[in-house]
Structure P
Amino acid sequence: LDMFKICKDIKNEELEMRQVFATVMDDLASKDERVVYLDADIINSIKMVEFSKKFPERTVNCGIQEANMIGVAAGMSATGLIPFTHTFAPFTTRRVMDQVFISCAYAKLNVRIIGSDPGLTAGGNGGTHIPLEDIGMMRCVPTVTIIEPTDSIVLSDMLRQTKDMYGVFYIRLSRKKAEQIYMPDSTFEIGKANTLREGNDATIVASGICVSDACRVADKLADEGIHVRVLDMFTIKPIDKDAIIKASKETGAIVTVENHNILNGLGSAVAEVLSEEAPCRMKRLGVPDRFGEVGTIPFLKEKYHMTEKDIEEAVKSLISKKDVTQ
């Protein structure tokens, strides 16, 4: 039984994701004295200044020392605390991989790693700050759970759920306003994809900021008599194999759309399942193995062929090939 309800219309949320993050963190810390927060000198960027004033003894600004921050979090976890760490996504993956791997995962400790402004959402900061490889890096670390909240409703539920779970979690989120997909009070099952649109002609598997695009494409194609299933794969690892296999067998064509390099991210994870369990026609959309660059999200989506038009064309192309003999 689905625990979530889908909004009738997709629209921008009233609050930024970072505002929701700060509000939920305040609530978690108020109810559980084990909750601690660590930041790499960008507390203001995630709206955690008030939190740091309210809980000064449970807030640690580690400075621009990201690897040290993860090490400190691991040490706090070893004493029974529940650490949440935050910095921009490239700095909490590329710069800290050894600490994540050895100090946290290998040591079987309990850390939540928040990476903000992933992929194209960091476009204003250019190639050095645009993480298109963070999912790929984290996927290679055994036992790490990777979550990409679709909107603030998912974010709030994931923060609350993971607070009471044990392990290493990487939560990848945009700081700004998301497009709202879900109704308030929805809850979600980690590791299970959400079916947002029904259809048997093809399937779009999307995550993060690409989910709303996928829904709009499905709605447009439905008006043309093409019925496309949309899966919100908000958990990248562990991936929902059952939903992917079902989509392959029932729709015979899958397009993946992700705010990440098409190598080693969502598309790769889906392709791995398909190749071993239920092969079908497939197309990966995302950044085609390039470095990022300065630009707005719409500009970069167009440059990397990730627009709604690109998704629509990919779906139609795959459908036209479904019955063609290899």
Structure Q
Amino acid sequence: MRVLYTLLFMLGFSGAAMANCEGPNLFDQRPEAERTAMQNAAAEAPFSEGLLWRVEKDGVVSHIIGTFHLHLPQHAATVTRLRSLTPPPQQLFMEMTSEDQLGFQRHLTQHPELFLIETGPSLIDRLGPEHWAVVSDQLKARGMPPFMAARYQPWFLGLTLMVPPCAFDIVKSGKKGLDLQIEALAQERDLPRVSLDTTERLISLLASDPIEAQVDDLRWSLTLGTDLSAPEMIPTVIDMYLSETIQLIWELNRADMRAAAKGDTDAERIADLLQQVEKDLIVARNTDWVKVLAPALSETPSLIAFGALHLPGKDGVLSQLNAAGFTITRLDL
């Protein structure tokens, strides 16, 4: 699903891919009335634009940077900018440190029941030949034999298909996204690094649905005719990120996903899914993070790096910190 691709890609913890997919900015191709409506909706969200923010309380100054988990050439200038922050941070908070990412992977390896279908029919039988053929084509485009994914649970298959074929060579090269580049800076300065997410939390978000519900959702998404990696959206999302119009990314994906509906039933299901994605992947995590950040930032100058979609909105991290008594100031990147 297009919106799930964008959210997972921007908010996830893989951090290694680069958008090597070329194409037009699809937002610029929309009719003026549609663009204006989306821009107006985005403008209603607090802190709708901006990537670098100064947060201050009781004389303690910290900085928040909204990240993009793909490798982009522009990230080098961002890291240079972060080197000059005043006061210099004494610790780094990020969604998940590289060590904890490895811990997440080890947890899955030790508990294969979380991501594999260990009993009963495989995805080939559960999806049926028509839908499995679509999945197979997407796997082949990424150089993966389809039989290898036949026992994947749909949530894990979604992560597998998340990276579009045009970015796979860069993924394999190991080039880092902004989060991991910032972590390297912290390591260079010997700063403590703290994860805002936990393995348990991520597992509960990604792998908690029964297999029957996952298969039903996957089958339905395939009937909408969408590529799980939505490669045509990548250049648009990159343009919006670099122009710092962050809330507009969400508004565009919301509009695109609604447009995929083929009837009232689809429209209702899509509306429910959008609400659930926003609640679980964004709002709930924001709230959990602020519970950690608010006391820490009141005491110690820090640098906080997380996916940019967590910044804006009434339930965004910035609004929640503002409500907790922090002064929030946008800085030039």
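Every number in this text was worked out from the coordinates using simple rules, so none of it is lab data. These figures come from a predicted structure and were not determined experimentally. Cβ atoms are built from the backbone, for glycine too; each structure is taken alone.
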Matching task: 1.7 is the computed value of distance in nm of label points 7 Å out along Cα→Cβ at positions 160 and 192. Pick the structure from P, Q. P
Which structure, out of P, Q, was helix-only ellipticity at 222 nm (-39500 (n - 2.57) for each DSSP H run of 4 or more, over all residues; to 500) calculated from, if the result is -10000? P
With relative contact order in percent (Cα under 8 Å, 6 or more apart) as the yardstick, tell me which of P, Q scores highest. Q
When P, Q are compared on distance in nm of label points 7 Å out along Cα→Cβ at positions 24 and 64, the highest value belongs to Q
